[in-house]
Structure P
Amino acid sequence: MNRSELIKHITTTSGLTQVQAINALDAFIKGVEDTLANGGEVALVGFGTFSVKDRAARTGRNPKTGEEIQIAAAKVPSFKAGKALKEAVN
């Protein structure tokens with residue numbers, strides 16, 4: 001499912017107009033981004049938790065030349081599925 005399909009699904013299941021569904025989805029995405037950027041986490045009970053994890057610096061290889069390169073430490077977004085979501089998938 002891509003973004004436009006998700007918006008269509010939201011409109012048919014919630015009764016919102018397409019513009020309202022777009023605004024709701026954008027507001028959700030912006031809220032998650034802002035919270036993660038400020039070091040917080042977003043927990044939706046039963047669905048899952050969005051959080052930020054630290055990835056340590058490491059040594060990698062340039063696949064073209066085989067030369068070793070240093071990959072800097074980074075913060076990466078993470079999602080852990082909740083129990084209800086796991087059960088719905090299985």
Structure Q
Amino acid sequence: MLKWIALWVLFWSILDFVLMGVDKRKAKKHRWRVPEKAFFLIALVGGSPGAILGMYAFHHKTRHWYFKWGLPAILVAQAALGGWLYWHFVLS
């Protein structure tokens with residue numbers, strides 16, 4: 001089960017990381033952009049590590065407080081939920 005969860009998170013993280021890079025490139029060329037809500041939706045379903053890594057790797061969206069604080073808050077909430085689920089369903 002943990003293997004599938006890890007693969008799920010890896011898939012969505014890679015997607016959010018790539019989208020950060022694509023959006024940064026499009027921003028430099030003044031072209032159509034990826035909607036900001038797409039980053040958050042993907043982060044909510046498991047891509048928060050990739051979104052955070054992409055944000056700092058591409059130096060993109062780092063000035064927006066809702067990205068700077070929101071994405072790590074999502075990651076912390078997901079880690080807390082994951083720990084709680086693990087504690088109650090795997091260890092008990």
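Read-outs: derived from the displayed coordinates by stated rules, not from any lab. Computed from a predicted model, the values in this text were never measured in an experiment.
Observations
- Kirkwood radius over Cα pairs in Å derived as 16.2 - corresponding label from P, Q: P
- Structure from which -13500 was derived, helix-only ellipticity at 222 nm (-39500 (n - 2.57) for each DSSP H run of 4 or more, over all residues; to 500), options P, Q: P
- Relative contact order in percent (Cα under 8 Å, 6 or more apart) - highest-scoring structure of P, Q: Q
- Which entry (P, Q) yields the derived value 23, 21, 16 for Cα extents along the principal axes in Å, for residues 34-73 alone: Q
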